[in-house]
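Every number here is computed from the coordinates shown, using simple stated rules; none is lab data. Here the structure is a predicted model, which means the values were calculated and not measured. Cβ atoms are built from the backbone, for glycine too; each structure is taken alone.
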Structure P
Amino acid sequence: MRLVNEGWRVAISSRTEEDLVSLQAELGDDNVALFTLDITDCVANKETADKILKKFGSLDLVVLNAGTHKPVNAANFNVNDFRDLIETNLMGTVHGLAAVLPYFKQRKRGHIAIVASVAGYRGLPSAAAYGCTKAGLINMAEALKPELDSLGINLSLINPGFVKTPLTDKNDFSMPDLISAEAAAGYIYRGLEKGKFEIAFPRRFKTLLKLLRICPYGIFFWITKRLLRVP
């Protein structure tokens, strides 16, 4: 919505057609193109990228925002939850990146943004599967950044905290510093405009998680055990 309001021509994909119909009714803008896409399908990602290029003629900014969440801990540990989250959160983003990267490399310019999460900084209770996918995205972005810079391609890494969405509405625990989707869009837009590598927010929660990132294990596990109320 923020990009549309700023006058960008925007292509949006979603796995569910109902979401696209709802967006079309909300946006109703000739500068918006909507595409049904299952991001776990590598071939479909490439086909959709080609359709967007045919529609708009060029790509300047691509935001890879695939993601879902399932709480996973020792009590409910199972392979299928890991596979589902890895296929969507991690491989979905890899598929999208693989679809657009040849175009940007040939063009020698452009901007790609990968949405991970502050949950990828450290292993947190109930996020055994979700956190590992986000940690993987952070690691991938850090690894690719220097090479993409040398090719003239700007890469941004977006690490949000808790944002109020239908997904977080399902959480049955307290979410510190929960912010609105509109506020999150503001952080992201300003960070992209400045060409920042990491766009992490909100400030207080981001800082707390960054401190946990450098905590020795003894202190870190003392904190996380208390989050679980483990004696």
Structure Q
Amino acid sequence: MTTKLLVQATVKFLSGIVLTASLIFLPAGTFLFPNGWLLMAVMFFPMLLAGIFLFLKRPQLLQKRLNTKETQKEQYDLIKLSALMFLSGFVTAGLDFRFGWSALPHSVSLTAAAIFLASYVLYAEVLRENAYLSRTIEVQENQTLVDTGLYALVRHPMYSASVLMFLSIPLILGSLCAFLIFLTYPFLIVKRIKAEESFLEKELPGYSEYKTKVLYRLIPYIW
């Protein structure tokens, strides 16, 4: 189990590096793309540290995070749309660098990198608070409701962190054109949240009461 998990996590991590680098640097036509390397650093170095920690301390949670096989057709379609967004966004950012369509100031990229790292911290806190987190919509055996910490502020703090993280990616790459593509992500998340909450109300005891206690889904005082 441990060896299999290590191999699975390592293959997924390395394939993520290769795929992301290909989508960024091939359209850019060069490896001399500083913003591309900045994104690779802030994206994969914290991911490596988090993966090592989960493997050593919480391997069951790591296994859940590696599972991306969504069984609900509507959610599977949303995953495909998200993948299309990433593909087109990264390629557009690389082409933007090559042809200089909408270069943003370097200060914007550095600020976005700081926001990206801050969202990683929020993401890590969510993982610490909720041992039942999965990348698919499901209720696990003996799962209990979590309503403390960030879950006392919004009902889906993991998605809040992911919105910050993904909207900062095109800004790190210095591409306004790519940012316009990544703006579709919040709408995809809203659709996923609505489906997930409908499922949790039926399957997770206490979730309906939790909704009356914590009013906001994604952003405090807004939605």
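Quick notes on this one:
- Parent structure of the calculated result 16, given that relative contact order in percent (Cα under 8 Å, 6 or more apart) is the read-out and P, Q the choices: P
- Answer label among P, Q for the case where distance in nm of label points 7 Å out along Cα→Cβ at positions 32 and 184, calculated from the coordinates, equals 3.3: Q
- A value of -24000 for helix-only ellipticity at 222 nm (-39500 (n - 2.57) for each DSSP H run of 4 or more, over all residues; to 500), calculated from one of P, Q, originates in structure Q.
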